[in-house]
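I've put the structures underneath this note.
Any read-out appearing in this document is the output of simple, stated calculations on the displayed coordinates, not a laboratory observation. Nothing here was measured: the structure is a model prediction, and the numbers come from that model. Cβ atoms are built from the backbone, for glycine too; each structure is taken alone.
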Structure 1
Amino acid sequence: MQPAASAGATLSSVVASGAFQGTTQALRAAGKTSQVKIIGLGGSVAGLEEVESGAWFGEVATLPATQATVAVQAITKALRQGVDSGGINPAAGLPDGGLVTKANVDKFTGQWNG
C-alpha cells in the first residue's frame, strides 16, 4: 500500500482486513485519508474505532468468533446426534446486514482487538 499511496497513484477506495493498520498508516503518511474511502473487513474493535472516528468509511462485520462457535456446535451436533445443521449464517441477525458506518457503529461490538 505504501508505494501506491506515495507514488501518486489515484486511489478512491481500499478494502482491507488484516492489513488495515498498514493501509491506514500509509494513507495518513501520504496525506490521502480524505481522498480514499477505507472499508475494513472483519469488525475488530480497532476497525470499529476507525469508523467511529471517521478515518474509515465503513467496515463489514464478519463475526469470526461467532462463526467458530457456530461451526463447533454444528460439528458436535452432527457427530453426537447425526443431525445436519445445514447452512448457518451467523451474521444474519446483525444490524444493517453487517455493514458498519459512522451512523450505526454504536450497534456493533468488535470480537477481537485487531
Structure 2
Amino acid sequence: MTIRGQLQVFAWIYASFLVVASAQTAVGALHGRGPHGGVPVAALAGVEILAAVLFLIPKARTAATTALLAIFAIAAILTSLSGDLPIRFAYYAATAVIIVSLNGRLKQMETPVL
C-alpha cells in the first residue's frame, strides 16, 4: 500500500472513531450521563459528527479540520470546567492537523516542478 493509501486508511479510522465517540457523547448527554448533559452538548457532538464526515472529503478537509479544532477547544473548556483534564482533545486536534499536513506534503511531492 502506498503512503497516500495508508494515510487515507488512517483518516477513515480517525473519522470513524470521532463519529462513534461523538454519538456516544450525544446519547449520554441526552440521557443525563456525564458532567455536561443536555441539548447543548448533544448539539456540539452532532456538529462534530458532521465535521468528521466532511473530514473524509478531500476538498472539505481543511474546513472540516478548522471546525473540529474549534469543537475540540469548546469540549476541552467544558471538560476543564468539570474538573477533568482535557488532554484527549489535544491528541484529537494533533491527529487532524497531522493528517492534513501530511496530505499537503504528499501533494507537494507529487506535483511536478516546472
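Quick notes
- A value of 1.00 for FRET efficiency 1/(1 + (r/R0)^6) of positions 45 and 77 (r between Cβ atoms, R0 = 30 Å, to 0.05), calculated from one of 1, 2, originates in structure 2.
- When relative contact order in percent (Cα under 8 Å, 6 or more apart) is computed across structures 1, 2, the figure 27 traces back to 1.
- Computing helix-only ellipticity at 222 nm (-39500 (n - 2.57) for each DSSP H run of 4 or more, over all residues; to 500) across structures 1, 2 gives -27500 for structure 2.
- With log10 I(q)/I(0) by the Debye sum over Cα atoms at q = 0.12, 0.15, 0.17, 0.20 Å⁻¹ derived as -0.50, -0.68, -0.80, -0.98, matching label from 1, 2: 1
- Given 3.2 for distance in nm of label points 7 Å out along Cα→Cβ at positions 13 and 85, calculated: source structure among 1, 2: 1
- Among 1, 2, which structure scores highest (criterion: distance in nm of label points 7 Å out along Cα→Cβ at positions 21 and 53): 2
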